[in-house]
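Below you'll find the structures, each written out as structure tokens.
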Structure P
Amino acid sequence: MLSKIIMGLLQKISWKTRKWNLKFNLLEVYLHDGDCCWGFSFFEVIKDYRPYSLLAIEFRLPNGAERTETQLTNWDILCLSTPLYDWMGDLEESILWGYKPTRTQRILLNVANRLFK
């Protein structure tokens, strides 16, 4: 009897949380991981496959064949890189469709392009 109640409760929990996609890492250190990256992420929350970190730095060292200098491949400070990247993509798409950005938007877009490319 008790096992049926527990099974029913667990099934309800499973059904209610089926659309959730949430992951939390307090500290993750990369020492030449599968992508040849070095770095760390501190207090990272991944919600719907999008990472948000309090502080994260990820880079690749030169290997003589593909890279001749160190590449910064990922960064995040105070969870700002994902919203900034979304804003940059939205503004670039608007420009593609004929929107004329203001001078401030052009300056911020140039700064964001240097940060992400």
Structure Q
Amino acid sequence: MAKSRIPSALDRRILIEKDLSDAQALQVGEAYLEEGRVIEAIDFLAKASARDRLAELRSEAVASGDVFLLRFVARAMREDPTHAEWSRIAETARAGGRDLQAADARRQVERGKGDDSD
């Protein structure tokens, strides 16, 4: 079995606080993504200013109906989810049988969360 390229939990915490170059942070973020550990990758992608990569994850979150992932990515990008994103994610989550996530997204739509002025 090959050794994982991702840092241990303690090393991860140290790296988050450490000054890393964009390239180093991106490399760590991509290593997490390769192992399917998307949430842990987000901090490093944000640290690397990898907005394109974060935007891809944001699109994946909406397409898969993952409210939790959308919130994490939106926070990292410092851009609230749009009304359209909440609406789409509600539909996608409902279609995927994830009723709690669909209900959460619908609440955001009903509260008028999101700004579609972009």
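Each of P, Q could give relative contact order in percent (Cα under 8 Å, 6 or more apart), but the derived value 18 comes from Q. Looking across P, Q, the calculation of distance in nm of label points 7 Å out along Cα→Cβ at positions 69 and 93 that yields 3.2 traces back to P.
Each of P, Q could give log10 I(q)/I(0) by the Debye sum over Cα atoms at q = 0.17 Å⁻¹, but the derived value -0.97 comes from P. Given that helix-only ellipticity at 222 nm (-39500 (n - 2.57) for each DSSP H run of 4 or more, over all residues; to 500), derived from a single structure, equals -12500, which label among P, Q identifies that structure? So the calculation was done on P.
Just so you know, all these numbers are worked out from the coordinates, no wet-lab data involved. Predicted model, so just to flag it, every value in this text is computed and none were measured. Cβ atoms are built from the backbone, for glycine too; each structure is taken alone.
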